[in-house]
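These are the structures in question, set out in turn.
We did not get these values from a lab; they are worked out from the coordinates using the rules stated. Predicted model, so just to flag it, every value in this text is computed and none were measured. Cβ atoms are built from the backbone, for glycine too; each structure is taken alone.
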Structure 1
Amino acid sequence: MLEKYSEFLEKADFSLLDQLKADPNSDLTGEDFSPREVSSGHYVPVIPKRLNDPIYLAHSDTLFNELGISQKLIKDEDFCRLFSGDFSVAKAPMKSYGWATGYALSIYGTEYRSQCPFGTGNGYGDGRAISVFEGVFKGKRWEMQLKGGGPTPYCRGADGRAVLRSSIREFLAQEFMHALGVPTSRSLTLFSSCSEKVHRPWYKKNSKYLEPDILVETPVAITTRVAPSFLRVGQLELFARRLREKDHNYAEEELRMLVKHLIFRNYGDCIDQRSEFSMQLIELIKQFKDRLTSLVANWIRVGYCQGNFNSDNCSAGGYTLDYGPFGFCELFDPTFQPWIGGGRHFSFLNQPAAAESNFKMFCNSIKPLLNNDLDDIKQFDDIVDSFSESMQTKLNLMWASKLGIREYDHSLVQQLLLLLDNSKADYTVFFRKLSEIPEDISSIKESFYLPVSDEIQLEWVKWIARWRELINKNGDLGISSKKMKLINPKFTWREWIVASAYEKAEVGDFSEMNQLLNILIQPYEENSSDIEKKYDKLRPLSYFNKGGISHYSCSS
């Protein structure tokens, strides 16, 4: 176990900085904080802005253990200073600077440049996320990035800070998703400031407005998120666009370098990097398709809605990335969308369609690097065209596992989704109750937010009878129940509970945040009656249509 800061630093291995190109208009001082166009290069050297009067809030015991970092290291002054943004402790073999990257934005395949202050798309990227460390721990490569670490050239005039509210949400959500078994970026540490505050639009207490209706003063924070890489579909899109529009003579070289780096970082264990490059590209889209379809099926399994699944929020490594306007479906609604700017195109059950658009953008971005061999092009195109079928196969397997049946039954699932919608059922409570293999409707009625009609109850009786007939084909009902409980969590993310935790944290009480973390990292486990009464219950009706709970902006 790594117990000293110096031992941690020895794990440094900066493949991104070694293999890719810095913006030629930047320098290695890292003092590059004002918005500007970045039209070439893969990254910009930048140093983070330290928190004033930092205070430690939390770290992930689980991730520390996975990395081989001793829990004692969180007591090390230099370690804490680094991850609260103080780069004066960045000693060799660390670099004297961190880095931010640019990327493009597309929504369902349509490119957008309006969010770029220059209108070119060359000012869009990591506006407040600064990577500070890359290293190999226990044979695995990880990148560590400060969210809220200060402004970069991509900040678009903002202050580069993240507020405590959004930082707590991201810290908790990443570890919760990992515990659910969903591929995700991870949380290392969480620090806040005792004195530094910013103003952000948010909601009055009990606000019924859709948009934030007040400016609130709130503490700033830095959460360190960790992933094999932070490469995004939007990055490939940016460099492919530069090649397509002939922005400069080395656009193709920069795209090729980025794709090779992606393969090295995220697919090195399944792609032979000595093989012909066209074969690597074909295998890359095949692997990405498999990961992305599995990921989205997992999202729907646990009730997660990304909220803003643009190309820039889609990890090229095939895991969940960027916990901004996300939410978890409590009251089942196929069109559930917590973010006020998201619309139905990014709603809960539309996520497979959004994923397909991102996949096609991924493929279109790397296709110019193929050779002109017609067989290679056909093989490539066939994989692109197979996404929808592969996505449906993964979804079918997911629904069968949630229901504890051997084979997917389309009519059974479609009827169930209709009944869940009509019954105003809680998604997590219902499936956990179903995991007990009930003989009648009595127990699952506890998941309904409102009483149901006699007609709907009769439909439920018929559905349960048909479902149990399929379950009985599995043989042992006890084994079926145990398997379903490993698929359907006991506890879920409930925004009204999380809001209570971060509101208390904003006034210096972190007890509820820490208790919630302990619950969320064991989502499938039964717990004490007191814990279940507090965390395993339906959303109180008073929290429906409430700003900051049922819906929220991306202001963070």
Structure 2
Amino acid sequence: MKIKCLGAAQTVTGSCFVIETGKVRFAVDCGMHQGSTQVEKRNWNIDPYNPAHMDFFVITHAHIDHSGLLPRMAKQGFSGPIYATEPTGDLLEILLLDSAHIQETEAAGRNKRMQRAGMKADAVALYTKKDAEATLPMIQSRPYNEIFSPAQGIRVRFLDAGHILGAAIVELFIEEEGSTTKLVFSGDIGRPNQLLMKDPTSLSDADFLFMESTYGNRNHKGEQDSIDELAEAIAYSYKNGEKVVIPAFAVERTQEILYSLHLLSKDGRLPKDMPVYLDSPLAIKATEIFRRHSAYLDAETQALLKKGENPLKLPQLKFTPTTEESIRINERQEPAIVISASGMANAGRILHHLRHNLWRPGASVVFVGFQAQGTNGRKIVDGADKIRIFNEDIAVGARVFTINGFSAHAGQSQLVDWLTSFQNKKMQVFLVHGENSAQETLAALIREKFGFAVTIPEYLEEIQLKLDGRIEEFKAPRVEEPPVDATLLLDDLQKKLDEIQSRRKSISALPPSEQAELAQMLRQATLSLEEIQPRLKG
């Protein structure tokens, strides 16, 4: 059999692994590529997926980086079943429809900009709400711990991954030539002892393991340390009469933050007069799904619910489903906590809250999840002086907190602990869903501690799995970006600057309104140049 890595190969988004045997072709996950413009172009390249010839999908969990291209597959000819746990199916319904809305909105925005510039408005959405709706009937739910057979010679079992509600580790038993090969796809492995979720399931054997490595080079802060740091952010902004802005993924991270605020409230560390706004229609719907599937939550949470104590509720919690309610949050001059999406601050209502608060010295911005390369969140976490939001440069004046202890992913030592239970010393490990630096660190640690053979696949790499446990790698030729002729660009820029300088008198003779407009254009050009300067240091 062969496996092709269509995403989550030396990156953390776009998870998709296409598996072909002599009789069937299917995929584990179908995630959207997120991050830089270059990475997101991969979402449009459908040829490697060949949706019309895909028999079925197995989805580990509902996060868009694992499921977000399903409507694109349906649009391009896929019509088979999509297998997932029941909570994942419910979450997919709201997440895929929300993603489709974002695609349509962004395409409409691009067309307006092109029309204003006198250009042909030909932008189209990656997929539409209609495509997402057509995908939903294909979803077939399966429980944890029950083996099912989606095709002849293929058996599948979902195990609790402890990551988000309904997240699964996937066991695959594939029969070929009278032999059975066992593949395990870890999906995203949860952090043990996190709020709400059960611990990830331990496994004892596999022939080939595809294992996530998001935090392969570092550990998280302890849970109590993370809650204390959140309390510190709240106290700081409350004292300054400003807001705490929390970019949070709508599923799991938002609910864990609500639980943490519940604990702080019980502890007397959440001011009773400080409103908490859940400003995400998607997160509001997701929270309701968490309540509906409480049987999937950990024992501690279920015990609280039985006592009538709901950790996802707060006396001062306010839902703001409408745009008008969202706008009013920043019109109120009061300290408040604002939880909004997206978690990487790349789209959605969180951008408005950052625009209003990021520049304020007394405000706090609290990052509680992984920030992929190229995202606004990553730029802020890496120390950017300013970021661009809605074509405006916003200074980073707020106090920035990065609390990885809230992560739904296991840290390095927790990944190693999970791996300890595997007994097959000949098992091949493939590290996926991680940036290369994290993967190289974790690979070295695994080789040293366990002696497992470890491979780090590349994007579009094809791996042939042999019945005797050997592998063959077929790497796609790298497409090098053409070098930029900076000399020509800089010469052209200098000519334009010299020309503007030579026309100073003409500028002074313009009407005041035109001078003001020109001044604004020059300010924007200056800010763009300032963004380039830090990259050229050294």
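If distance in nm of label points 7 Å out along Cα→Cβ at positions 31 and 463 computes to 1.5, which of 1, 2 did it come from?
Checking each candidate, the match is 2.
Taking percent of Cα pairs over 24 Å apart, for residues 135-286 alone as the criterion, which structure among 1, 2 has the greatest value?
When percent of Cα pairs over 24 Å apart, for residues 135-286 alone is calculated for 1, 2, structure 1 comes out on top.
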